[in-house]
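Down below are the structures I want you to see.
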Structure I
Amino acid sequence: MKIKSPYLIKPLKQVRLSRISTSGTGGYKSEEAAAVALASHREQLAQLQEVLYAGQQKAILIVLQGMDTAGKDGAIRHIFSGINPQGCDVTPFKLPTPMEARHDFLWRAHVAVPPRGMIGIFNRSHYEDALSPRVHKLISDKVLRRRLDDINSFEDMLADNDVIILKFFLHISHDEQTKRLKDRLDKPAKQWKLSEADLYERRFWPQYEDAYNRILSTTSHRRAPWFVIPSDSKWYRNIAISTILVDAMKSLKLEYPKPTIDPAKVKL
């Protein structure tokens, strides 16, 4: 699967998020113009997902990562609203439960990988276990290197088994995060989204950025690429992601399975 995108991180490329724009809009002049394109993408994704579900030849795994308030929930809501719910599962990754913590760190991710015919969306993902623990120095650099190697091997194994992996880092600026947190503070209808953890983790922005630089530099490969999506503009974030998804699914050249009966011989 070959994907052309200005947001693709090529294998072995050294990533510095501080040098990558968070505010691009890809040439779209207005949110209204982008809304027309997004509606078209939704329709195409619905059609492509139907063929994927019918044929059960491939699975699509979409990984969404980003700083707090980057818009992972919003991207899911706006991009996938036209998808048949029977063919799509969303898995959120929060702190491991006691049972999950007793297993290897990839166990909870593996059980959530979509089967052939399904689209699976990871809202955060297996990368959390290479991210926060290192930021807070709960694991050593040696353990981090081993986990990133394990992730590369894990994703390679999934690709061997017909799982198409597309990973998106939703890239926002520190100023944009400030605006979004303030918006949540000011609007009662959004205050439920706030948590003490969000405000606490904000102090570690530079450390998280450094950790993401390392993750993006070492785990973007041909069979499981990373895309760094400018996400200060919510509406453009949705367009950028949906464009890549449509192009990727079209490139698979999916087909409906052959019927098990000859429709021409059926009399009703």
Structure II
Amino acid sequence: MKKKLLLFGTFLKFRLLMNFQFPVSYWLGFIGQFIFYGATFCVIFIAVSSFGNLAGWTADEVLLLYAFELISYAIGAFFCFHPSSGLVNNIRMGAFDASLTKPMNPFLFQICNYGLDAAYLSHFTLSLGVMILALLRIGIMPTLVNITMIILFILGAAAIQGGFLVLCSVFSFKMVNKNPMFTLFFQSKIFLKYPISIYGGILQTFLTFVLPLGFINYYPAEFLLSKNSGIFNFQLGVITPLVGIGVFLLAYALWMWQLKHYNSSGS
């Protein structure tokens, strides 16, 4: 286990160094992402402020929602976006077969070889700053308990985001030309910009028990804010870390199961 951790640390070091080989390109991308998502935060704040509140959620509380979504995506995508989204192309071109010849778990090899993208640092720093500002404006103080809960919520939400990216990549083993599941996943996250309590009961149920995206930001924020605005008024946010572990382990199990039935594309 120690050797594997050292190996992973080595991969992490060199993958991060690769991101900074072209500093001008990296920082231009960083600034571009920062401006884009910063503008999104501003639009959300202005839109909600113009109405006073949104189904009982103030503009600062809605900003907290989106900050949870973005910061957890930054962490989940840092590890899983490129290994997952690029899998279909790697299979088609035959590059994936090379990972099967390495003395390493193919799943971890994909993450080490294609993941660890420092470009998500812009997402992380912006959303963390907005989250801290929103929490202070709301009146949630940085106590040890609050900080611990927020960290656990973020890690749980990041596991959900990463898990769904991995789950989408499972279909790449069959859809060799193009995998539309990523488009469906990102389109479904549009609902997370605002509290899911503004949607109907069927959609709330779907985003809670079928496609548990509500645990990415809505239920953690609801728990921190002591709100009961949806149809499920029993503070589900507390189980966010467990949901995250469950989603990721399920995605990993399905990925490995599909791998057992994998036949090379012949490229």
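Overview of results
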| item | result |
| --- | --- |
| With distance in nm of label points 7 Å out along Cα→Cβ at positions 166 and 182 derived as 1.8, matching label from I, II | II |
| Which of I, II yields -13500 [helix-only ellipticity at 222 nm (-39500 (n - 2.57) for each DSSP H run of 4 or more, over all residues; to 500), calculated] | I |
| Origin of the value 1.9, where distance in nm of label points 7 Å out along Cα→Cβ at positions 230 and 246 was derived from one of I, II | I |
| Per relative contact order in percent (Cα under 8 Å, 6 or more apart), the highest-valued of structures I, II | I |
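A short reminder: the numbers here are calculations on the coordinates, not readings from a lab. In this text, all values refer to a predicted model and were calculated from it rather than measured experimentally. Cβ atoms are built from the backbone, for glycine too; each structure is taken alone.
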